[in-house]
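Visitor: Listed next: structures, encoded as structure tokens.
Nothing in this text is a laboratory measurement; each read-out follows from the coordinates by a stated rule. Nothing here was measured: the structure is a model prediction, and the numbers come from that model. Cβ atoms are built from the backbone, for glycine too; each structure is taken alone.
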Structure I
Amino acid sequence: MLEISDLKEQLIQAAINNDLNEVRNIAKKSQQVDFAEVLGELNERLILRIFRMLNKEDETDIFSYLKPEIQEFIIRSFSSKEVEEIVKDLYSDDLVDLIDELPATIVKKVLRAASPKIRAEINNILKYEEDTAGGIMTVNFIEIKEKDSIEKTIKYVREIHEEFETIDTLFVLDDYGHLKGFVELKDLIFNSPKTKIKEIMETRLLYVNSTADQEEVANMFKRYDVTSIPVVDDSNKMIGIITVDDIVDVIEKETSEDINKMAGIKNDDQNYFDLSIFKMFKSRTFWLVILLVLGTITQILTMLFYNLYLGDVTSLDTNSKGYVGIVLMAPMAIVIAGVVGLYGSQSATIMMRALTLREVKKKTIKTFLIKESITTMLVALILIVVNIVRILIIYVVQLGEINTIVWELIGVSSVTILISIIVAGVIATLAPIIAKAMKLDPANATGPFITLMIDIITISVFFGIGLAFF
């Protein structure tokens with residue numbers, strides 16, 4: 001198997017030399033997903049030249065692995081006839097995935113290129129919610145009859161197998177489309193040709209309703225260890241199947257969603273490098289701001305308990321370091337450490353996901369770090385603004401005025417947030433990369449160790465700057 005770097009070098013050279021046979025030979029001996037990845041890294045002129053050199057079978061298969069923006073570019077650039085050549089061999093579920101990512105004008109071009117049969121199949125899938133069994137199923141499956149012999153069935157499968165995505169399992173339906181059973185392809189091979197399908201079919205049925213949530217479907221695959229599950233409608237008629245390769249994407253998406261929620265990140269299953277900086281900023285800021293605002297409750301409670309323990313703190317020297325450090329700064333430190341710690345967890349989670357999905361490579365680390373740095377600065381700025389507002393509200397209510405100490409507290413906490421958020425982002429982003437480079441498990445570098453280190457740094461910075469101010 002060719003390494004990605006070697007594949008890219010050979011492909012570029014073959015395209016420059018306009019060597020049709022070499023391009024097709026490279027496509028034949030390389031993995032299609034790798035070929036698609038390399039194609040996506042080339043300039044638009046080379047992409048079109050290479051893609052037009054491929055034979056029709058490889059062209060369609062490789063197209064389904066391309067990034068949405070590359071697929072869109074190819075469809076925009078190709079004639080209606082060329083688009084038709086691609087579309088006619090794509091399975092309906094792949095076409096639905098394609099349509100979901102394209103603008104309306106390009107969708108029309110794709111649908112015009114599709115046959116009436118394909119358009120009907122697409123409509124059958126699109127009428128279901130995206131995250132349901134009906135939304136992720138393929139309507140391409142082999143239907144057989146229980147009264148037929150194995151000999152007749154094998155002949156039938158040989159004639160039509162190229163039209164279907166999977167032929168490992170054949171589904172036995174009655175005249176009304178109801179699922180009666182299924183037969184594995186191996187069962188046809190190891191039984192007598194004269195045997196009837198009814199005699200060998202499995203009648204212990206496992207199926208899912210078209211409206212079932214995709215997470216429920218994923219759990220069924222894990223529980224029953226199957227390669228495909230039939231999908232039925234409300235009248236119990238079979239309308240499609242979900243294959244294991246479809247459910248792998250679902251499991252990845254659901255897992256990413258759960259991890260993101262735990263880290264306080266609004267879910268987005270796009271490739272990291274396809275996300276805009278604004279989208280990254282928005283996805284991470286929501287829970288940080290919520291935590292900072294709700295952390296005010298913790299800060300006020302801590303201050304109230306200080307009053308109970310120390311008596312009437314208003315009688316204390318408000319200019320003393322003891323008063324400022326214990327009564328004013330300590331409660332605030334709890335809130336700031338919590339917010340900075342959450343940001344560190346977010347950064348570590350995003351880096352871990354990118355490493356796991358192999359989105360981060362040597363050549364993309366610089367881009368990754370630049371995007372994280374800009375996002376970090378934007379997050380720090382919005383948190384500083386929210387922090388200033390909440391401190392002003394707290395002390396206006398408590399003291400009835402805004403004095404010099406309050407403004408100094410605002411200055412100390414704002415500088416602390418800026419420095420600590422930057423440091424937390426750097427540590428949480430680089431630690432998994434360094435661990436991976438040292439052949440260690442990056443997950444070990446994103447747990448309690450990072451949380452503890454960020455807390456130590458945040459508290460040290462906060463009280464250290466405080467000493468300089470007070």
Structure II
Amino acid sequence: MPLTVGLISLGCPKNLIDSEIMIGHMQKADMTMTPEPELADVMVVNTCAFIDQAKQEAIDAILDVVRARESGAYPENQKLIVAGCLSQRFQKELPALLPEVDAFIGPDQVTKLPEIITEVMERTAPDKNFIEGKCKYVPDWDTPRYRLTPPHTAYIKIAEGCNHGCAYCIIPMIRGRHRSRSQQDVVREAEALIQSGVKEICLIAQDITYYGMDKWTDARPNRRSAVDSSRGESLATLIRALSAIEGEFWIRLLYTHPAHWSAELTAAIAESPKVARYVDIPLQHISDNMLSAMQRVTDGDYIRNLLRDIRKAVPGIAIRTTFITGFPGETEDDHQELMEFIEEFRFERAGIFTFSREEGTKAYKMPGQVHHRTKARRYNEATLLLTRIASETGQDQIGKKIRVLVDAPGVARTEWDAPDIDGTVSVPLTLPVGEFATVTVTDAVAYELTAE
């Protein structure tokens with residue numbers, strides 16, 4: 001009988017694609033997937049390890065499987081494989097800390113999972129750690145993959161890794177250096193998805209604005225290099241190529257870095273009606289003091305000018321961003337500058353996080369660690385401000401006609417709303433799922449709208 005495998009996928013959309021690739025390869029190997037873990041011969045937990053909360057969620061999910069196996073709720077001989085960023089980050093420590101786990105794999109082993117499962121089931125594996133050095137893998141357009149998103153929306157990972165050295169971030173140490181796919185490869189994947197009925201293509205990577213720069217031949221890019229198609233493939237050339245594909249669909253841009261924006265990129269967005277009027281630009285802070293300490297290679301004036309340029313060039317665009325409060329050395333003046341900045345620019349979509357002190361990052365050993373009570377107070381103050389702005393932004397939409405993509409009966413999203421991240425729109429149940437519709441907003445509670 002074929003092996004039956006269950007999978008728990010944690011973390012971001014980039015991790016979700018890794019899960020989809022693992023499932024695709026297991027199906028190709030004639031393994032059967034099950035949503036019921038009590039029926040699985042093997043359980044795979046694909047983990048995140050970006051911040052403390054993500055690590056704890058991953059450990060909890062692993063231990064839930066262990067306890068269920070020990071209690072008899074799951075089969076006693078069920079195998080447990082831990083995949084993803086937690087395994088990669090703590091590859092030396094985890095085998096001793098979690099002896100109940102039968103194998104550990106990282107992001108580079110996603111295509112090898114069927115062979116690893118076979119080794120584990122036959123007990124021929126010499127040890128539990130299958131991770132091999134630093135991450136180098138990049139998926140191709142025809143990589144076996146089983147999509148876990150609704151049929152009408154899909155993520156395309158256009159690159160892997162990151163060349164930035166943000167002081168708070170562990171991702172480059174986990175995922176390796178930036179590696180772009182070829183534009184032709186990305187376009188072929190998009191064409192296949194659109195032909196299958198997909199209405200929304202979400203471009204993702206650790207930093208999509210760095211796309212193509214790692215392949216420049218005239219000179220090496222740096223952390224401030226701007227999107228420039230005269231030097232080779234870029235996010236701007238990719239947007240134009242994707243926009244040329246026939247069909248009615250959105251192109252959504254997630255995970256851009258402010259340092260790489262250029263007038264060419266802004267123009268490419270403005271020129272294409274297929275690009276959703278939405279862009280994700282994690283800014284993290286506005287104080288020059290904090291941006292320098294975070295090693296964000298930008299400053300406050302640059303960010304303010306960039307935002308004004310984008311809004312001028314692309315009327316009606318929603319700018320989504322995130323901020324970090326409580327970073328080492330943050331003063332009350334820094335915090336107040338951030339609050340005033342949020343009030344001035346009134347981001348259409350925004351979130352805030354308290355600084356998570358991650359071992360292995362530059363920020364971990366920085367002096368001036370902020371007291372947890374101060375972090376909490378600043379977080380609460382910023383959250384209240386963002387909540388008020390969200391409420392006012394929602395009220396401004398009442399009475400307007402908007403275009404939505406229907407996700408489920410009675411539930412849709414606007415151009416301003418990325419899947420599983422932002423708000424939704426309550427719409428008539430009669431609207432067909434997976435199609436675009438034009439509706440009129442009748443009510444709003446923050447980012448959640450009602451329309452008819």
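Visitor: If helix-only ellipticity at 222 nm (-39500 (n - 2.57) for each DSSP H run of 4 or more, over all residues; to 500) is calculated from each of I, II, which structure is the one that comes out at -21000?
Guide: For helix-only ellipticity at 222 nm (-39500 (n - 2.57) for each DSSP H run of 4 or more, over all residues; to 500), the value -21000 is produced by structure I.
Visitor: Using the calculated result 13, 13, 11 for semi-axes √(5λ) of the Cα gyration tensor in Å, for residues 61-108 alone, pick out the matching structure from I, II.
Guide: Going through each structure in turn, the value belongs to I.
Visitor: Out of I, II, which structure matches -1.33 when log10 I(q)/I(0) by the Debye sum over Cα atoms at q = 0.28 Å⁻¹, for residues 13-68 alone is calculated?
Guide: I
Visitor: Here is a further query. Say we calculate distance in nm of label points 7 Å out along Cα→Cβ at positions 133 and 165 for every structure; which of I, II gives the highest result? It would help to have the intermediate numbers written out before the result.
Guide: Details: I: 1.6; II: 2.2.
Largest value of distance in nm of label points 7 Å out along Cα→Cβ at positions 133 and 165: II.
Visitor: Between I, II, which one scores greatest on distance in nm of label points 7 Å out along Cα→Cβ at positions 53 and 405? Display every interim value, and only then the final one.
Guide: Working: I: 7.5; II: 2.5.
By distance in nm of label points 7 Å out along Cα→Cβ at positions 53 and 405, the leading structure of I, II is I.
Visitor: Looking at structures I, II, which one was FRET efficiency 1/(1 + (r/R0)^6) of positions 117 and 253 (r between Cβ atoms, R0 = 30 Å, to 0.05) calculated from, given that it came out as 0.25?
Guide: II
Visitor: Next question, about the same structure. Taking 0.05 as the value of FRET efficiency 1/(1 + (r/R0)^6) of positions 277 and 365 (r between Cβ atoms, R0 = 25 Å, to 0.05) derived from one of the structures shown (I, II), identify that structure.
Guide: II
Visitor: On FRET efficiency 1/(1 + (r/R0)^6) of positions 85 and 213 (r between Cβ atoms, R0 = 35 Å, to 0.05), which of the structures labelled I, II is highest?
Guide: Numbers: I: 0.45; II: 0.90.
Largest one: structure II.
Visitor: If you work out mean count of other Cβ atoms within 10 Å over residues 29-36 for I, II, which one comes out largest?
Guide: Between I, II, the highest calculated value is found for I.
Visitor: Next question. Ranked on percent of Cα pairs over 41 Å apart, which label among I, II comes first with the largest value?
Guide: I
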